[in-house]
Structures are given as structure tokens and as C-alpha cells.
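Every read-out reported here was derived from the displayed coordinates using simple, explicitly stated rules and does not represent laboratory data. Everything numeric here is computed off the predicted structure, so don't read it as measured data.
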Structure 1
Amino acid sequence: MHRIIIADDQRLLRDGLQTILNLEDDMEVVSVAQDGQEACRVVRELRPDIVLMDIKMPIMDGIEAMRRIKRDVPGTVVLMLTTFAEDKFIVDAMSGGADGFLLKDMPAEKVVQTVRDAMAGQLMLPAPIAAKLAARLAAFVPSGADTFDDAKIKSHGLVFTERERKIILLLIDGYSNKQIAAALFMTEGTVRNYVSVIYNKIGTNDRQAAIVLLKELLLDGTL
């Protein structure tokens, strides 16, 4: 049984989602919340499997609430609820650890399938969100080398391919392997292989240490 919490400041939407999900034999909405602060509290108390979290809420927004839940109750799957696909929210939510997005105007059967897929470990990006993210990353990750200090890279005897550079920037921005895979339309296994190659090149297997070293190879003030 998948135990679910719904956090949204619109009662009509909360009630609608609760009705849809409770009709499923393997799902149970164990609580609802109307703001991010309340969501954090009930998640700590009830330890659900998954949280459906509205992005824009009073008192504490959904992105900050999601970050706190990921910190305090690791392993909780969090899908962000949204009616729009604004670039800044997509990137902030992804880098904060969101497991995907759920559009509020999705048909009931798609909502149920998205929740099931998220529980199975898939990072859920509806087509409009994926398109926005791809466009944002195209601007965030340039095709050339103008975000890297090539003199520093050469002085360390390093060479990075264009794809490795894109992955490096996402690593530095806090993306997990699963999130990098979704952002760059690759399999998670392929991303792990690239990350291993990058680690080997810089001489560490520790992700945080790698991020510190890789940040030193960027031009000052790049990120």
C-alpha cells in the first residue's frame, strides 16, 4: 500500500486528488496539508511513501518544504504539483531533489500512473515540463567551453568532452544521477558511467570532494 500526503492550498484540488487516489486498491491518502510548513510536520509524523507538493503555497512554499522533507525524512518521494512550467521553478525543484512533476490538469488515470511510476523510481517529467527544462538547460549549459577556465584544466592535465562538461555543471548545481539522466535524455546507467570517468580523471570517488575540485575549474563567478 502506497501511503500518500497531498499538500496544496486549494481545498478543491486536495479533495479531488484524494478522491482519485483513494479509489486505487494500492494507494491511501493518509493526510493533507494546506501549506509547506504543515506538510513538513505531517510528513515527519506519518512518514508517507510519497508527497504530492504544490509549488506555490503560503507560509512556506513547496520547494523549500520539499528540501526540508528530503533532508529530514530521506527516501520520501516528492512530486511537485504545478499548473505551469516556469523555468526557475523547474530548475529549483530539480536541484532541490524533487522526484518529478505532476500537472494539475492531468486526467485522473495519468495522475495515478504518474504516482505509480514515481514510486517505482522513475523521475517523472510531463512533456511540457521536459520541454521547458531542455530549453533552460540549453541556455544553462553552453555547447562551448566558455564557463570553464581552460588554462586551469590544461594545467591539471585534464581533458573533458562536451558531454562531460554538461554533466559537470549539473553535478555542481546539485543534480543527482537520476536527475542528470532526465535532463540530458540519457539512461541513469550511462550517466553513472560518465560520472565515473569524470571521477577517475580528477582522482576522487567522493561526490562532494569531486564537486569542490570541479568548481575550481570554472571561470570566476560562473555559477
Structure 2
Amino acid sequence: MKILVADDDPQLLRALRITLAAKGYEIVTAIDGKAAVAAAIDEKPDIYVLDLGMPQLDGIEVIQGIRGWSQAPILVVSGRSGSADKVEALDAGADDYVTKPFAIDELLARIRAMSRRVPYSQEQPAVKLGDVVVDLAAHSVTRESDGGPRQIRLTPTEWQVLEALVRNAGCLVTRETLLANIWGTDHVEDTGYLRLYVSQLRRKIEADPSKPVHILTEAGMGYRLEGAIPM
């Protein structure tokens, strides 16, 4: 099981890496919020252990970014002990909260509890959208026809957009999350990129791209995939 640990304290980061690795976990580390988001995109960890007071992006912003495309459990480990801080983190999407300093046995127990509910979204689902089948494990998109399945060719970027929507089928995926995950955090304002690729995806997947029924726009917010039937 892979855990991403993000904290701007190098000594704590090293201690957690050694301790958790000794327990059999695969550990990925990040020293600031921007690095945490990048590691989340590249590594797709099963569990997150995050500090709140990180540079670049703070912990709340990292949680919000992760929650735009993943339901993996998030444990906040922070020196902020106020109830308002805990409520803000939990409302942003964290699953649990531990205050520094903490007992390592308690931290390990909370991680074990989280490991029992690693979500389906971390798997490689296949879904059907009308006559189109999207298989994340096979990295393929096909359309059913009388002559058998016909491959639909997607560009790498089109695939990244579609994969994010499939993994969060039925849920809003914000424009900022898609832009940050695909183009990086420096491009969260470049919504023109996203509109272009969503338009291209609709032309390839929707029966009537001018009246989409699967890739829906949430005005001013982002996109939602509807009508996905698990296979």
C-alpha cells in the first residue's frame, strides 16, 4: 500500500518515512504543498498523510485539489489544535485529524483503519457510456458496432481528462482540479485548454456532441460524467 506523506519539517518527514517503511508501506514524500499535488498526480497513493502549514500550497488547498479527483483517505497531521482548524480540514475532505506531537502507535492505528477503506476509485474500472466502453486497465475506448468493437483514438491529454471523469463518475470535477492535474498548478486559470479538450472528447464519445448526455458542464465550476454503467 502506497502512502504519500507531505510535511515541511524534514526531520519529521524522514522519521515518518523510516517508520512507515519499516511497517511494510511504500512511502512517497513531499516537502511542500505544490510537491504534494505533483506527487499525488504521478504516484496515485492509496492514503495521504498531510500537514496543514505547508509552503507553496497549504494543506487545505492540497486536500481540495485531491478531492477533485480522488476519494483516497486523507489523514491530517498538524500542530494546529484549534477546533476551527479541525473543522475546516474535515469539511475540505479530510477523513481524520491528529494533532502534533502525536504517539506513533496512535498514528499507525489510524493508518491501519484507513487502509481498510481504500476506495474503489483507486482501482481500474471499466464503464459503459451508451455504446462506448472505457476501460482504464486496458487504456482503451471502443464503440460497439455491428462489425464488433471499434477503437476510438484519443490523444494523451484527452485520455487524462476522460480518466479523471471516469474515476469520479457522477461527481463534479472542478476545472481547477483538471487543469492542475493535467497541465500543472501554474495553469489553473487556462480554462480555454480544458474547453477545447472537452469539446474534442464529446465529438468522439457523445452520440450528439451538441447535446451531450454523458460529459456535462457544471456552469462556472467544472464537469460531471453521467450515465456511466460499471462493467
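When Rg and Dmax of the Cα atoms in Å, for residues 5-124 alone is computed for each of 1, 2, which one produces 12.7, 36?
1
1, 2: which one has helix-only ellipticity at 222 nm (-39500 (n - 2.57) for each DSSP H run of 4 or more, over all residues; to 500), as calculated, at -12000?
Corresponding structure: 2.
Going by mean projected area of the Cα convex hull in nm², which of structures 1, 2 comes out largest?
2
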